[in-house]
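Computed from the coordinates by the stated procedures, all read-outs in this text should not be read as laboratory data. Keep in mind the model is a prediction, meaning the values are calculated, not measured. Cβ atoms are built from the backbone, for glycine too; each structure is taken alone.
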Structure I
């Protein structure tokens, strides 16, 4: 194993991590992708955050992928390779508020006490700091509770975060207006989607309505499921491909 220090608080390790998507030809592309690298970032409070780095050749942007509650970075085991094949380097992290829905959450092992969802914002900030040395446009992509946090985090990095993509956002935190306030000061384009559930659509609509300047694009799927799982064929067999088409169309607009 070797490591490369990017800046004093950040390191990227070049050891290979296993992946079910390794060396596969990604659906609907002819581009084979390499296995992800296991990487580490430093959260805003110093906690070590584990992640998986999917490298694209000549990337148009770097997409930071954040999971839903009770989940981990393996939520993106099939999504991130497809993004890399489309020309977007991706990094998926284990947040301190998560679980074993798709695999093992390693960051939770580094936290002494049970973390609340809002506490994971420190991990998202660490991921952005990790991505900065690449010198590429940064896109924040969240699932469920992290789809809400991306609005707050984007506002901390004006001129560096290029866009946000929010899959099933809502006001999930003790402050019931936290995300609406963050959305109201967002200065970059936002892609906002949900499952087909009317309550989820309404939550997404409420947040989209707060984004100024017509910069929010709300996509209501014909068939969809909660969070980023709406792009996973095993979770959403009837809707995944249509939902992918919408997400990729947005990416082509903000990072062609």
Structure II
């Protein structure tokens, strides 16, 4: 139990290269694709590692706005006392992808370098969109939007878990996540993720095999499941059809 809990706290520092690591990219709010949220103790461990290694942490605050349980965990950047963290976020998930706006928090010493890089890579910044978004945030619309969508997505995730408990028991074990727009389901028996995804597609259910994101051979067979963009009726239909798809596959002990 202790080892599983430690692994589920986020990136495992002891597995990082011992020397010459200068940059570490992390998504502590919601790791993709497993959905793990980095614990506070692990965040402090990462910061201590960066201090000892003289390394820089690039913190992609992915999906942290959509947290459904527990208290919000401080960002690495907010815990950093040594200027080790570059903090980045995007409005693609929380508003819409076509907006193409993001943001970064960098140390004062690095600011000229980032300004120079932007001047070379983005000749014409979207000023109008930035002005509109600035007013949208200042007038409180963004905060209200996040609060409303968090409630909707939390309800959909809760429904997914309830339906899965009723219809997918023994077929797919869905992980409970604290944040984000998707979760994972671990397959039972000898069913492969690829065969499960093909069977699900025949029942008009869209799932993604986890091995698409794996380097090397996966240690477990699983599926990624999105729930945020699916209404209650479709979640119920999807779970039942997924159960029918998986139930029709041969299940043998591993």
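Here are a few things to note about the model shown:
- Comparison of I, II - label where distance in nm of label points 7 Å out along Cα→Cβ at positions 134 and 158 is highest: II
- Origin of the value 13, where relative contact order in percent (Cα under 8 Å, 6 or more apart) was derived from one of I, II: I
- helix-only ellipticity at 222 nm (-39500 (n - 2.57) for each DSSP H run of 4 or more, over all residues; to 500) from the coordinates reads -7500; which among I, II: I
- Which entry (I, II) yields the derived value 48, 41, 34 for Cα extents along the principal axes in Å: I
- Value 1.3, calculated as distance in nm of label points 7 Å out along Cα→Cβ at positions 86 and 118, assigned to which of I, II: II
- Label whose coordinates, when Rg and Dmax of the Cα atoms in Å, for residues 78-189 alone is calculated, return 20.0, 56 (choices I, II): II
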